[in-house]
Structure formats: C-alpha cells, structure tokens
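Next up: some structures, all given as structure tokens.
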Structure I
Amino acid sequence: MEDHAMKKLIIILFTLHASLLTLHVTEAQIIHVPADQPTIQAGIEAAAFWGDTVLVAEGTYIENIDFRGKLITVASHFIMDGDTNHINNTIIDGSSHANPDEGSVVFFRSYEDTTSVLCGFTITGGTGTWVPGPQTRAAGGIYINNAGAKIIHNHITENHITGNASGSGGGIGAGDIYSNATVIIRNNRITNNTIDVHNIAEGGGILIYCNGIIEDNIIAHNEISTQTGIAVGAGVRCVGAGDPREISISGNVISHNLLSCGSNSVYGGAGGMQAFNCLGTIRDNHIIFNENYSDFGSVGGGMQVAYCDTSLLLENNLIADNVANLSSSGVSWGGGICLYSSSIRLINNVITRNYAEEGAGIHIHFNLDGPLEVINNTIAWNQWNSSGGAIYLMDADAIVLNSILWNGTEEIYLDGGNVEVAYSNIMGGWPGDGNIDEDPEFIDDTCRIDEFSPCVDVGVDSLEFDGNWYYAPAYDLEGSVRPYGAGGIDIGAYECYIFTGLSDRAGITQHSTFKSTPTRQMEFRVSGSGFRV
C-alpha cells in the first residue's frame, strides 16, 4: 500500500512539474494595436493571462483601460527603443468615459501584481472613480485596488478630481487600508494633476495605502485643495492604516506642489510629501519649492512625518525652499519637515531656505519611542517669524550629533522635552561636548564646505548618550567615504573633497575645489531619465 501511494505521489508531482514546465516555455505573444486589435482594451482582452505584451503604436486612444487581472505588459514603442518621443505621442485619454463613476484612465483591480506593467504612455483626462465606502473619488490617472502594479516611464498629467466629498490620488491612487500588495512607480513624470474637493484631499501626485517603491520620478506642479476638511500630501502621500507600510522612496524630484485650505478647513499637511505609519527609507530625493497654505494650520512645507519610529530613515535628501504658511491665524510648523509622534532617523540631509512660523527647518511634536536622531545634517538659512530657526521641539526629545545648525538666532527652541547636542556647530552656541559656534563658511547654495571651514575634521564617528550608541554614517550625502583622508569626520552633510559638476536635479550649478579627491567618482542622476524596467 505504501509503495502504491508513493507511485501515485510521484506521478502527481511529475505531472505538476511538467505542466509548470510547459507554462514557462510557452512563447509569449505580442499583440499590436491597432494592427491586430483596434483598441488597447481589445488588445488586453485578446492577451493570455500571463506573459503577453500589448504593443501600442503612436496615436491618441480615447478609452479607459482595465488590466482584468492579467499579468501582462501594456506598452508603447518606447519599450522597444527607449525613445521618449513615443511617450509623448502615445496618449491614453480617459476623458470620454461612459460611466462617470469610473473616470480613472487605467485600472488594476483584479489581483494584478508587479508583473502587470504599464510602460511608455501619456495618461491624461482622468476624473477619478467613486468609492462609496470612504465617500471619495479616487485615482484620477491610475486606479490600483486589491492589486499591485508596475508603472514605469509614463507621463501622468492633467488628471483632475473635483466634487463635494473627498478626493484621493490625483495622478495615481493605490491600495486600501487592508492591502498588503506592492506597487512600483519608477521613472515617471507625474505633473499638473489636481484635487479640489470639500472634504479630504490627499495625494495630488501619488497616494499609496500599500507597500510602495517610488523611484526616479519627477512629481511636480500637482495641487490639492479643500474647503472644509483636511488636505495632505500635495505631491505624495504614503499611508499605513493599521499595519505599517514599507516604502522605498528614492531619487525623486518632488517640487512645486501646492496645498491650500479654505477658512473652514481643519489643517493642511505636507506641501511635498507625507509618510504616515511607514517604515523603510526616504533617500536621495530633492524635495524643493513646495508650498502649504492654510487659513487654520499649515503643518510641513516640504514633508510631514506622522506615527513613524526609527525604522524609517531619511537620508541624503535635499529639502529646500519649501513653505508652511498661514493665510490668517493658527499654526505654521515645520517649513522643511514637520514630525508628529515620530522618532525617525535623519542622516546626511541638507535642510535649507525653508519657511515656517515655528521650526523653520524641523518641527517635532511628541516622540513615538525614543528621541529623534539628527546625525550629520546641515540645517541652515531657514526663516521663521516666531521661534526655532533650525529645530523646534514641542514635548519631544532629540539627539543632535555632527550637525550644522546655522540660521540666525535661536537655532533650537525647547517647548517641553530635551535635546542632547554634541560635536556640532550651533550658531549662538549650545552646551555639549565638542560643540562650536563658528561661521561654517558655506561655499555654495547647497551648504558645502571647503578645507577652510571650521567644521572640517572635528566630528566623531560614534558617541554614547544615556546608554545608547549613535554612529556617524559611512558615507556623506553624495557617497564620498566618511571620513576621508587622515583627519576626522567633518561636521554636516558633506565631507570636504574636490568636486566639479552640475546637478540638474536641484537646478544649481556646483563648482568648488576641496582638500582631497573622493574615493569614487561622483554621479548625478536626472530623475525620470534612463531606461530601466
């Protein structure tokens, strides 16, 4: 009996293996639109469940498309040759949808995953899809629910959500409070999308309630506004509702996004981006020229972070020229970053030229578990009218190590809580081991230093506070080994080295001569360029 059962098991396993082998060697097909099928949706319907490509010729396609749960690629001819003209000239216009309650341009809503790929289109004309539970119109351009997706090399633009209820995800809306899917959003231009509603407005460019990889995108000139409710994340909003969501947000330009709230609204949070109950990394981004205007409360010009602990790392970002401003009365917190109930790690960031009434650089209200870590950051030239040019702590604790705080006066303001500062350059001085009060002698608009700066070689690689060790990063903001040369670690986000180059992402020409040559060649990326799938 046992031998007979074993033979049956072997036969079953062999049959299963053979079927899987057949599945993998079956040749995937390319379905040409309009040569083989007249529309993109017809091409999707004709595709197999797995592996086919719907290849779309240049033209304007007036339709709204649904992947129907298929693990396929829908692409313009950009995927063949990398010519970005195909993206501009292959347009999916969703403005003539038959059902006004389903006005998104592209749908992933039937358990697709990241092998379902949308590549190389201009996505425009979407008005969002009505979701009755939360009473919101969601996802103007691309709607992702109960599913994952890979969205690469698209222009997602001029999608507009309006109404008397709520609006979410002007360009892309992904996930729900129960979703554990992953979306990949890479190398896209997400611009000029809007949400104008009376209740909650969230995620003008991107809204994700699921796990997300958001890399090398330009997310710019998106706008959200509300008359009576809350507006959050004019550029990007990432939300973990219940369980934390894992995010990797890197190499993006998040710029010139606008949040506005009317006189009857609750508050506005994050002109640039918000992370709410998230873990992971926010790295190598330029979060610049975003604006948050509210009649009652403006919380976070560049960023807002809420309910995140030290499992969220903000590293190597430029956070500059953002505004958290008031039209009348209320609070104006965190021109660069506003943190609420959070204890994240801030490493190698430059936070400069931001504006808020309180905490022009960083404002933190409550910790989640332990102090805010501020290590090797440069927080300089931020502007404020009330208090806390660099860091404002409201019933919160912070550790500041190897950092430059240089604005004007009152760099650190304590409104309850405690701050430990060591081996840092604080304008006006601050008690603590190794602290100095000397002009850092910045040599450009991104706060670099040269060999004449008093910040060179005076930092430390590690330090103990209250039984916990804190460590300087192994590299600086641009990837140079830290420390470089025979000296010690430099204070601030940059090590001192020879550099000549141009950063297109920041729009700032950079040219300086430093004390030594870096161990590896500097590399700057222009977000949204390149060919990566």
Structure II
Amino acid sequence: MKKILSLSLMLMVCIASMSQPLRSEEIDKLVTRTLETFNVPGIAVAVVKDDRVVHMKGYGVRSIATGQKTDENTLFAIASNSKAFTAAALGILIDEGKLTWETKVIDIIPEFRLYNSYVTEDFNIKDLLTHRSGMGLGAGDLMLWPDSSAFTKEEIIHNLRYLKQVSSFRTKYDYDNLLYLVAGEVVARVAGQGWEDFVEERIMKPLGMKGSAASLRRVKDNSNIIDAHVPVDGKLVVIPKYQSDLLNPAGGIISSVADMTNWVMMQLNRGKYGEGLSKQMLSERVHREMWTPQTIIPVRSPGPYKTHFSAYGLGWGLSDVAGYLQASHTGGLGGMVTQVTLIPELKLGIIVFTNQQEGAAFTAITNTIKDGYLGVKGNDWIKTLSENVERNRAEAKKITDEVWAKVEVQRSKTGKPVDHSVYTGTYTDSWFGDIVVSEEEGGLRFRSVKSPLLKGDMLFYTGNTFIVKWDDRTMDADAYVVFTLDREGRAEAFTMDAISPLTDFSYDFHDLHPGRKETR
C-alpha cells in the first residue's frame, strides 16, 4: 500500500513538473521584452484555461502618435482570424438545415465561375474554406490589397474565372482570401441578411462581444482602438487602418482580447456557451468538422513540439503539438498582426494581438506561454525568432541593395537614353483591369486604374526591365516590370514580380499578364 502511495505521489510530482504555466508576472516580463525586441508599440494578451480567464492584459501604447495605453478592451483588427467566424456562420446555417458542407456554390451563387469549368461544377461550400481550389497563393489579392481598391464584390466574384489554376483541384494547399469573400456572400444569400449583420447578431451578440464589430466602419466606439504601425527605414510610422468592407468575411473583424475570450471558450467547449454551458451556438457534429483535417500542409520537420501532421480545417489551421491537437490561426493587415491558439484537450486558449506587423512577436509570446503548459523546456523564443528575423532581413536587404545599386549605375551612364515612348500606353489585365504607363518629367510612371495606391516611378534596370518604386514607401513591395516587345520594337505586354523575398504574398504581381490595350 505504501509503495502504491509512493508511486502515486511521484507521478503527481512528475505531472506537476511537466506543466508549469507562466505566472502573470512572468507573462508581463515576457511581453515587455517582446515589445522592446521587435519594436512593437502595443500588445494585448489573454490566456483561457479550464473555462476561466487566467491572464488578460494590455501592454505598451495603442499609438506612438498619442501614447495612450493599451488594455484588455483595446480594439484591434483580428484580420484572418475572421475566417473562423465565417466558417462558424456557415456552420450555424448548416445546423438549421439551410445548406450542407457539400452544397454546390453555383446552387447559391449561379454566376460563380472558376477558370476550369469542371472545378466550378464540383466546387462546394467546404471548398470555399479550405485553400485547395488550385489557384495560387494569394491569387487575386491585388483586387483587395493595398486598401485602395475600386473593385466591387460583384466584379471580384466575376473575375475569379480569370485566375488560372496552378495545381489540380483539391490536391495542394495554397492560402487564399477571395474565396472567403464568396463564402460571406453565401451566408448573405442563404440567411437573407448581410454577412456583417449575421455575424454580429448570431455570434457576437450571444457571446457578449460587446465592443466587437464585423468591420472597422461598424465600430460604435473608437475611443479605445489601436493605430497601425509599420517600420520604414528602421523607424516606425503610423499608417491608415484597412477600411474596405470587401475583405470582411476573410479579415475584417475588429475585436479585443477581452471579447475574444468568449469566442475562444465557446470553441473549446465545442459550440456550447453561457452559464453552465446551457446554450449551443454550433452542434458538436458541425464543430467537429471544422477541426477535422481537410487540406494537408507539408511538415518540414517535427520541430520542438514533435509535430508530425499539419492541415487546414474549416477556418482553422490544425497540427499536433507534443501529442495534443492544436487549432490555431494568424491574421495580418498593414501595421497589425494577431494570433489565436487553442489546445482543446488542455482547455487552453492563447490570444495575442499586436499593432505592428512583425509576426515573430506574437509567435514568441504564444510559444513561450504554450511551452509552460506542454512541459517543453529550453526554448528562448524571443532570442530564436529575433535571430531569424535579422537573418531574413539581412538576406532581403542584400537582394534589394544589389538591385538599387544597379539602378544607380544605369542612371549614371551617359550613353543613349532609354526611349520611353516604346513603353508608354495603357495595358489591361483580364482580372485587374487597366494599368497606365506614362512619361512624366522625363521618366516613366506606373498607375493602376482600379487600385490607386499602386502608383510609382519606373526606373530603368536592364534590357526591357524596369523597377517600379511605389510612392507609398510603407508597402515594402517594389517590383520588377519586364516588357516584351513586338516585331517593331514596341512594348506589347509585361509581367511583374516582387523584388524582396519578404514582400507580402497578397501583392500577387506574378499573377498579372497585362497586354497593350490601345493601338496607334
């Protein structure tokens, strides 16, 4: 009996030593160090464990312009963490018997078309949420990004048919945003009300997410909201927050970590919420499907969490960490990034929101907190990730410095000047519309008609290749423009590609194929 008791005590001590969650004071130190290391003005963190909020706090400032403090009720754009809300909205409609995961999209939106007709005919609701359409990474995002688009929702849905498949249907993971816009339209047509109204009335209101809104324009009280910050030449600047309603079902929700704890607890309880979990937002059947792998994501190495599988569910990324299922998602818009991480078997949720676009910051905080609950030791995530960031920046700087050095060499040459008239004119792309290349003040200028922020000087690089240097230097997305000439030596088309490997994938210049529009 004593031996059994002794073994039991030893087991309890062993279990306790493996699970050493960070105390609130330790989280405070962690976040403070993260703010300084990654040059982030403000961060908000919440930790949910066993249906209780065990830590919830804001750090730093909402804006470097005002110096006002961040707190747990400070509003952030949660960006692509909005995708899980869209999946949940569809799940509610499925529970009501109004559609199924296998319902064909063309049965709800008859005008919906993708590049290949057989894909269109077989494309179902689940396919909208799982990044397996066959379109490339971020395909068509230039219709949404940067935030100056003159495209309408109807035009975006129509233009999907022009985005060529780069892989076979349902065979490869390539993250997209536009199909979540279509998913939002499915919600609207089936529910008979806009996606924004549905999400606020059917999800946010029941969960008590009182400060949250389905878009920036719908926020009722702007007195406690962050500014977005980006580094330009090593110095942080404030940029306008993303405002277009087009992106809402894919990334438009505004919330606080305080409100998001209610969302997280509903998820950890598989659709149940309220006092004594007496209410049901989603059936367990529907919720289980959301956390079921739908699209396989290759795992490069097991890493510190011994991860052997990675997949995308319905609005959630799924993987195994130290033997547990993890459901998580990140989100990013200009000047802000967020992360929500759930480990259901531990009833653990970690929410980290930031007002700067360095994703290493939220990863360092989430992983450090997670390590305590998983019993993983020896990782200094801030050190590891900051070294990775610096290495990646140095590699990107080397590439861009070489490009600009070559541009300067070309500028200094005194030979025959470039004949700009060869390149000037209006070019048009099937899904992006018109692009004007004009001569102004002795140089070439690039201007997108449908996306006004995409404008800048075109600098000669070599041959028929130019570099477009965007006027808005916060975009960090300068690009090659490579012209092809006709038999008379006049430019008839061009292709584009980002210069820096750190350029956000939503600048999908590589998907453009503009050809000359007018003839002379």
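No value in this document is a laboratory result; all are computed from the given coordinates. Remember, it's a predicted structure, so these values are computed and weren't measured experimentally. Cβ atoms are built from the backbone, for glycine too; each structure is taken alone.
Thinking only about distance in nm of label points 7 Å out along Cα→Cβ at positions 29 and 397, which of I, II has the largest value? If you can, show how the numbers build up before the last one.
On the way: I: 6.5; II: 3.1.
Once distance in nm of label points 7 Å out along Cα→Cβ at positions 29 and 397 is tallied for I, II, the winner is I.
Just checking, which of I, II has the largest value of FRET efficiency 1/(1 + (r/R0)^6) of positions 189 and 261 (r between Cβ atoms, R0 = 30 Å, to 0.05)? Please list the in-between numbers first.
Details: I: 0.65; II: 0.40.
Answer by largest value of FRET efficiency 1/(1 + (r/R0)^6) of positions 189 and 261 (r between Cβ atoms, R0 = 30 Å, to 0.05): I.
Using the calculated result 15.4 for mean count of other Cβ atoms within 10 Å over residues 149-156, pick out the matching structure from I, II.
Details: I: 27.0; II: 15.4.
The structure behind it is II.
Given a computed value of 3.2 for distance in nm of label points 7 Å out along Cα→Cβ at positions 253 and 333, which structure among I, II does it belong to? Kindly include the intermediate steps, with their values, before the conclusion.
Values: I: 3.2; II: 1.3.
It traces back to I.
Where does the value 17.7, 53 come from, among I, II, when Rg and Dmax of the Cα atoms in Å, for residues 181-380 alone is the thing being computed? Don't skip to the end; give the middle numbers.
On the way: I: 14.7, 42; II: 17.7, 53.
Computed on structure II.
Hey, relative contact order in percent (Cα under 8 Å, 6 or more apart) derived from one of I, II reads 6; which structure? The partial results should precede the final answer.
On the way: I: 6; II: 17.
That value comes from structure I.
Given a computed value of -2000 for helix-only ellipticity at 222 nm (-39500 (n - 2.57) for each DSSP H run of 4 or more, over all residues; to 500), which structure among I, II does it belong to?
Numbers: I: -2000; II: -9000.
Clearly, the read-out refers to I.
Which structure, out of I, II, was distance in nm of label points 7 Å out along Cα→Cβ at positions 61 and 349 calculated from, if the result is 3.2?
On the way: I: 4.0; II: 3.2.
Label of the source structure: II.
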